[in-house]
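Structures incoming, each one as structure tokens.
Taken together, the values in this text are just the output of simple stated rules run on the coordinates, not laboratory data. These numbers come from a predicted model, not from an experiment. Cβ atoms are built from the backbone, for glycine too; each structure is taken alone.
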Structure P
Amino acid sequence: MRDRKSAPPAGFRELSEATGFAAANGPWFERIEEGRLVRGFLPGPQHANALGIVHGGMLAAFLDSAMGSTVMHVLQRRAVTARLSIDYLGPGRVGDWLQAEAEVIGHDEHVAQVRGRLYGPRHDVLAGLGVFALLSRLRPLKTRS
């Protein structure tokens, strides 16, 4: 059980169905706020780089995942990242609740353009723009055996 200091804010549920990267680097949490998907996590020492702040690759992967999940939430289509542009704006600190939000800013039948933001309690951490290839509605989803 988590203590109050490490508990996510009210309304977030743990992504207990997470697999692969998300499961190995979680727990991750999510809530739907005014129709928007919001994803968060509490970085621990395992997420830190040699400087003691959250590793930039972890931050980028987390925002990328939130952006892709937003595509699924908004368009009801699974998607994979085709291009991701990230601007690092400030450090993510171990123990700080970090939260990501994204919005689909355009799409057609094949791709979606998404803008994302990752922020902590003191400042924005990342800003991102991505292009996500929309997968066929007929493509089966691989699940754990």
Structure Q
Amino acid sequence: MNTLIPVSSKIFDENVPLQFSNILDGLTNYLNFNINGNNVLDGENAIIEFLTEVFQLNDNEGFVDLYLNKLDESEKNNLLKMCYTDDTNTIIEHINLNHNEPYYKLTNKSLIPFLVRLNTREIFFVTFYFSKIPFTI
């Protein structure tokens, strides 16, 4: 079903106005803030709520980078093993693991909790990009 739509670097560049080469560049050159929680679940839920709101403000559309194209088959298998069963199923059902670029268009807000968990559980780093109201998370 692949509801994270694979896109080329060209399409990504044409649609995402706020990009930076690395996290330190982003923190140094752009306004930024932290979302804090009392524990992992509290923080995770705050991030999910925030991203869902930003997603809706951006006409239910955004982009993510998943550098799955940098993983070999054994690393992809390890990624699947590190996830909870539901998240493993989400990867298999919604992501084209053979896409040769890191960029995907996000059009399904139900995937936001899964993508957040990849970050907060330190399984895989995902960056979220929004265009209508330029925002990178």
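Where is distance in nm of label points 7 Å out along Cα→Cβ at positions 61 and 85 largest, in which of P, Q? Don't jump to the answer; show the numbers that get you there.
Details: P: 2.5; Q: 3.7.
The structure with the largest value is Q.
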If helix-only ellipticity at 222 nm (-39500 (n - 2.57) for each DSSP H run of 4 or more, over all residues; to 500) is computed to be -13000, which of P, Q is the source?
-> Q
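Please state which of the structures P, Q yields 21 when relative contact order in percent (Cα under 8 Å, 6 or more apart) is computed from it.
Numbers: P: 21; Q: 43.
Answer for the origin of the read-out: P.
One of P, Q was used to calculate P(r) over Cα pairs in 5 Å bins from 0, in percent, for residues 29-108 alone, giving 3, 12, 15, 19, 22, 18, 10, 2; which?
Q
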Value 25, 18, 14, calculated as semi-axes √(5λ) of the Cα gyration tensor in Å, assigned to which of P, Q | P
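Where does the value 1.8 come from, among P, Q, when distance in nm of label points 7 Å out along Cα→Cβ at positions 69 and 117 is the thing being computed?
Details: P: 1.8; Q: 2.7.
Matching structure: P.
Consider the structures P, Q: one of them gives 1.23 for Cα Rg over 2.2 N^0.38 Å, for residues 21-76 alone as calculated from the coordinates. Say which. Please list the in-between numbers first.
Details: P: 1.23; Q: 1.48.
Structure of origin is P.
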